[in-house]
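A short reminder: the numbers here are calculations on the coordinates, not readings from a lab. Just so you know, these numbers come straight off a predicted model, no measurement behind them. Cβ atoms are built from the backbone, for glycine too; each structure is taken alone.
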Structure I
Amino acid sequence: MNSTPPVLTAAKPPSRTFLIVTTIIFAMVGLLAVPGSFVSLFAFDAPGSEKNPFLVGAVLCVWSLPVICPLSIVGAWVLHARQKCKAARYVALLPLCSILGFVLMWACALMF
């Protein structure tokens, strides 16, 4: 009875798959945010709108998105290459902070 133990193949770590998905998503979001950052200047057309801090915050969030997306993609892959997978996941999700900030600032700008 010559039984050999089954050979276990190394599965892809879940963090790598997560990074691939977030890279694709935030690369597209970053590219689509560029025209949105130019259009966001029209938010200040109404008189006195430049004095609304929530509106200024929302526009700053829109402007930061095309910058944060590529930085988070590169940073996440660098951290992943250095075997810091948990930190890479957090860095990959940084554009969500800008998106959430925009939603909160815009909602406050509409309410106040």
Structure II
Amino acid sequence: MIDEYRALPDERLIINSDSTNVYHLKVSFDSGTTFNPIDFSKYTVLGNYATGECWAVFDRHVTKNIKQQKYIYKINVIYCGMCEALVEDMNFVLISKIEDGFLVEFIVESERC
């Protein structure tokens, strides 16, 4: 849940502590009935800004590569339409706590319908 948040193009975030949770994100595990502070001893939040035109779907996937010690956060943006309206999203995802020494690679790919 974000109030008055405006993402910057190419913004990528790794939020893994209360001190880095500058947007005061909360989590719900009951379909949005209640929102609670994120337990950063168990979870990390990744954010990856992406845009599309007119109408867009953001397909998000996070994979863990143990051999390379990294997480890969990939977003495939599928957008349709011929208007000038910009659809944008910060694409926050909650994942299990990232282990020390692991990196995060962010990838955004776009395709028009």
15.1, 45 is what came out when Rg and Dmax of the Cα atoms in Å was calculated for one structure; which of I, II is it?
-> II
Computing relative contact order in percent (Cα under 8 Å, 6 or more apart) gives 32 for which of I, II?
-> I
Quick one: mean count of other Cβ atoms within 10 Å over residues 56-63 came out at 14.5 when computed from one of I, II, so which one is it?
-> II
Could you figure out which one of I, II the value 2.7 for distance in nm of label points 7 Å out along Cα→Cβ at positions 48 and 104 was computed from?
-> I
With helix-only ellipticity at 222 nm (-39500 (n - 2.57) for each DSSP H run of 4 or more, over all residues; to 500) computed for every candidate in I, II, 0 is reproduced by structure II
